[in-house]
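Have a look at these structures, which come just after this line.
No lab work stands behind these numbers, since they all come straight from the coordinates. A quick note: this is a predicted structure, and the numbers were derived from the prediction, not measured. Cβ atoms are built from the backbone, for glycine too; each structure is taken alone.
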Structure I
Amino acid sequence: MSVLVYTESEEGKFKKTALEVASYAKGVADMLGTDVTAVAFNAGDTSDLGKYGVSKVLKINSDKLEKFNAEAYADAIKQAAEKEGSKIIVVSQSANAKYLAPLLAVNLEAGYASNVVNLPESTDPLQVKRTAFTNKAFNITKIATDVKIIGLSKNAFGLKENQTEISEEEFSPSLSEEDFSVNVVSVDKAANKVTIADAEIVVSGGRGLKGPENWGMLEELANTLGAATACSKPVSDMGWRPHSEHVGQTGKPVAANLYIAVGISGAIQHLAGVSASKTKVVINNDPEAPFFKAADYGIVGDAFEVVPKLTEKLKEFKANNA
């Protein structure tokens, strides 16, 4: 009856989101007086999971599952849940997990609560706090089904070390050809770049940068901070930056610890997509820009003067504290 957690990995290494959902699952397990079992696909060293409360890892190793396939992964996790007798399953809110969770819910006839931000308010019945209305409000959701799936919002719970003795078990789910009705041919990723999905810090630019030739200073700031680069919708629409960097309600949602917006006025759709970020910093030469009302910190000034000076100071700070 352990709490089951889907731990995402890439090239054999667990993502930060995997450790966060493991931390959360341990909190839920402690409330229920049980333990945590993780499902890991083609992962290498699993000791990191033990640091965050996982007692057992079901290792699924298959060449057919090297690339994420939502239908096949959902079927495999369903079989793992049934094997372990798990009634609560915890997943992240990554792009892959958002695709997988509804399929898993159908497979298990489970209730699914997305965008969960805290440990359950109660366990009998299970009640969780979730964001609503594009992070403008919260609601308390009761999951009344026998099996329950919790989707944990990124950076909502954080990493909480809880060293646990961990065991491993090879698990080979029975998968049919129907599980592979969608064939993933290849996944292309930019090398040596932090992705928006995994980033703790995001540096984003808007039309105030005046053209794609000026993005170098933003990339230098992002590299200094170890951040991902992003952009507003008009910037991607004009072809200044790839659509994969478009963040906002109609692009990728951002729940970073730090979001720096440079030359972005703050249209309502953009604000809705980044509102889950914990700290928002705005740099804009227009003091009436709507983004300032939503910002935690703001700098009224010319981005072409402010950003290089900010980058310089950050480099000095890093050098002095190396």
Structure II
Amino acid sequence: MSNPLNSADNGLLGKPFFILTGPTACGKSALSLALARALQAHRPVELVSVDSALVYKGMDIGTAKPTPEELAQAPHHLIDIREPDQSYSAADFLRDCELAVDAALARGAFPILVGGTMLYLHALLNGLDPLPPADAAVRAELDARASEQGWPAMHAWLAEVDPITAQRLAPQDAQRIQRALEVWRITGQPLSQLQQRSQRDLSWQGDWIAQRIVSLEPQERSWLHARTDLRFDLMLKAGFLDEIDRLRANPQLHAQLPSIRAVGYRQAWQMRDGEVAEKDWVPQAQAATRQLAKRQLTWLRSMPTRQVLACDLLNAEQQLQQALPLVRRVMAQA
């Protein structure tokens, strides 16, 4: 059995760090800061974001970005590193994450990766799939067809050419539907086929995940729904629509950018464009958030050896006390 912890070929996976993950609104940021405070006397902690929305500048309220006060409690990385009109890929994340981990270790600090973008975690654990780069002409063609027919019709088209990928995507998941169709148009092969990982020994993952990953997950889905709805209400009170209007004042930004397709931003943007009624956009955003959480939980449950903390049954102190020995065990290996 190959062991990535002893292999020079596995880069990031061979370095000492810990991962704190879970679905949206489960309390990851609060626990990460509590861990940083508790471990400070033993060794400084630096937090590396694993969140595809936190990379964007000016998108603070709708992403639940850590506040300046929270950012001051421990060094944070991979936050506010892109303008909203720029792209940021899983390959970018792997490169930047390794640089952040290396820099933290060089300073004598211990890195904790925090976030719930499962595409990034999948890339970290499994490597990058051999997919073609984006093609502007193909994307423009797909966008034009989607404007005429709608994304549910594009999803139906995807189901004809790549039923495996279509089955795991929602009919309104424009970004992923577009990418799957783009890959098919460029290569003539289904995305699901290209993503199959062949001739790789992943038998090491069980032990590695058991040692390195803690996931905050509710036992009752209704608890998480209540949390996401409350957080959305707080975002609105904090001026989320003002943030949307500031973004819309930037002529470089539009509805098809990955940043604006983020949950909440997409629905608010559509409302401001007149595509969604004012009374409907909040329920649609809340429903999209629940769908996101469901996808995150589904992916996490594919890792049966992960350490799970029941965030709806454990208070903050109990979560901290259960997570601390797991993190300290990995710190001791550094």
**Request:** Compute FRET efficiency 1/(1 + (r/R0)^6) of positions 62 and 254 (r between Cβ atoms, R0 = 30 Å, to 0.05) for each of I, II and report the one that scores greatest.
**Result:** II
**Asked** A value of 2.6 was derived for distance in nm of label points 7 Å out along Cα→Cβ at positions 134 and 214; which structure in I, II was it taken from?
**Response** I
**Request:** Assuming -9000 is helix-only ellipticity at 222 nm (-39500 (n - 2.57) for each DSSP H run of 4 or more, over all residues; to 500) as calculated from a single structure, say which of I, II it is.
**Result:** I
**Asked** With Cα Rg over 2.2 N^0.38 Å computed per structure, which member of I, II shows the largest figure?
**Response** I
**Prompt:** distance in nm of label points 7 Å out along Cα→Cβ at positions 142 and 166 was computed and gave 1.5; which structure, I, II, did it come from?
**Reply:** II
**Request:** Assuming 14 is relative contact order in percent (Cα under 8 Å, 6 or more apart) as calculated from a single structure, say which of I, II it is.
**Result:** I
